[in-house]
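A short reminder: the numbers here are calculations on the coordinates, not readings from a lab. All of these numbers come straight from a predicted model, not from anything done at the bench. Cβ atoms are built from the backbone, for glycine too; each structure is taken alone.
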Structure P
Amino acid sequence: MDADRLIYPLMKHVVLGPAMHVAFRPRIEGLEHLPRSGPVILAANHLAVCDSFLLPLMVPRQVFFLGKNEYFTQPGIRGRVQAAFFRGVGAIAVDRSGGRAALAAMDASAEVLERGQVFAIHPEGTRSPDGRLYRGRTGVARLALRTGAPVVPAAIEGTDRVQPPGRTVPRPGRLSVRIGAPMDFLSLRAKPGERTTQATARKATDQIMHAIQELSGQQYVDSYAPRRGE
């Protein structure tokens, strides 16, 4: 086992996990809905930077997620340590310049699922600026339709209070995660040789966002959240 693979259990069970339970007293509901094996897309709302750390620490299976390319490309010893940390906790580098970069991110995400693992995604694409749930981007549906993996909706609560915009280190407070029943989109998959239409991807995405909204109780906004630095 190489050093990167050792970092995940170390952070989860020795470093971040115990500290998180003391500071945030996290609760999780619906864990029985998360399949114990096989590919899973864990789709959650996005309220704060720490969301991507909370999900992996709360579920028993290893969780992979996308991380900004800048997390992996900083120079010097500090940069190498940072890159090793993010790789170790399951982050996949993604270039946000669009075009081919977006396709590369989709391919990397699909590879996680093809290995039978869990991939976490925030369909809104960026943090909510005001605590409401915004329209989902169709990447989550396209990933599900491409791989056939079930989508498990999840609702995160409280991270916007412990880590509001501009705050780097979260303050103590109660956090919770609520997990819903898996969603199967096999009936919407395109036939061999055909491409998924935008209408199909939008339909599936809207269903996923509706499931997240039911779990979170957030007010839904039928427009995309404005992008900002993560």
Structure Q
Amino acid sequence: MSSKIAPSLLSCDFARIAEEVARVEAAGADWLHLDVMDGHFVPNLTIGPPVIEKIKAVASVPCDVHVMITDPLKFAPSYLEAGADTYTFHVEAPDYPAGVIECVKKAGKRVGMALNPDTPVERIKPYLDNLDLVLVMSVFPGFGGQRFISDVLAKVRRIRYDWGYDGDVEIDGGIGPDTIEAAAAAGANVFVAGSAIFGAKDVRARIAELREKADAASAAA
């Protein structure tokens, strides 16, 4: 399965967001990762549907929307209409997961489920057959720039190799040149990177480096 690099726009310059989108797309980004935080499920606030809509209007690659919110079912229609190509919500959210999955599928969009570093991976197993993507958080959600938690790679291996899941396995948090190989070897194929990409002097070279390392580690696994 080919590696996908998904720059996290949480780390971009929001005053120049259209230019930032164009910059990472020109540099080889496969997806744009958009972090939605509500100040309740996680202790931070980010963007809502109007901003997603504006990003979608200038994007030429899929918008990967990760909602860290308490009510993913209530707000799913708004984010899907705004332009989410994949709508990923947390298994820890209070809403009934099957209802969120059904809502997204009916809209003809891809649905993903995320789990936090301290959440047992077994929580997502009942839903795997209906998911297009599983997002394993390698930091605790809410803030960018955190250090990679390597213990979560056991979850990635469980999902990909023990359970034989053949959809996208995404990893988010602390991904960069020093961590992407281990994540790819464990079975991840979608890599969210924020500061590692937007903080690089040469964004094109950084994305190419990440892809090369991930592809090599995946092939050797």
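If Cα extents along the principal axes in Å is calculated from each of P, Q, which structure is the one that comes out at 42, 41, 31?
Details: P: 46, 37, 35; Q: 42, 41, 31.
Working through the options, I get structure Q.
One of P, Q was used to compute distance in nm of label points 7 Å out along Cα→Cβ at positions 51 and 131, and the result was 1.5. Which label is that? It would help to have the intermediate numbers written out before the result.
Details: P: 1.5; Q: 2.5.
Derived from P, not from the others.
To which of P, Q does the computed value 17.5 (mean count of other Cβ atoms within 10 Å over residues 19-26) belong? Walk me through the numbers on the way to the answer.
Numbers: P: 14.8; Q: 17.5.
Structure Q accounts for this read-out.
Can you tell which of P, Q yields 20 when relative contact order in percent (Cα under 8 Å, 6 or more apart) is derived from it? Kindly include the intermediate steps, with their values, before the conclusion.
Values: P: 28; Q: 20.
Derived from the structure labelled Q.
Once distance in nm of label points 7 Å out along Cα→Cβ at positions 43 and 171 is calculated for every structure in P, Q, which label goes with the largest value?
Working: P: 3.4; Q: 2.7.
Structure P comes out on top.
Looking just at mean projected area of the Cα convex hull in nm², for residues 83-146 alone, which of the labels P, Q belongs to the structure with the highest value? Show your work: numbers first, answer last.
Working: P: 5.5; Q: 4.8.
Largest calculated value belongs to P.
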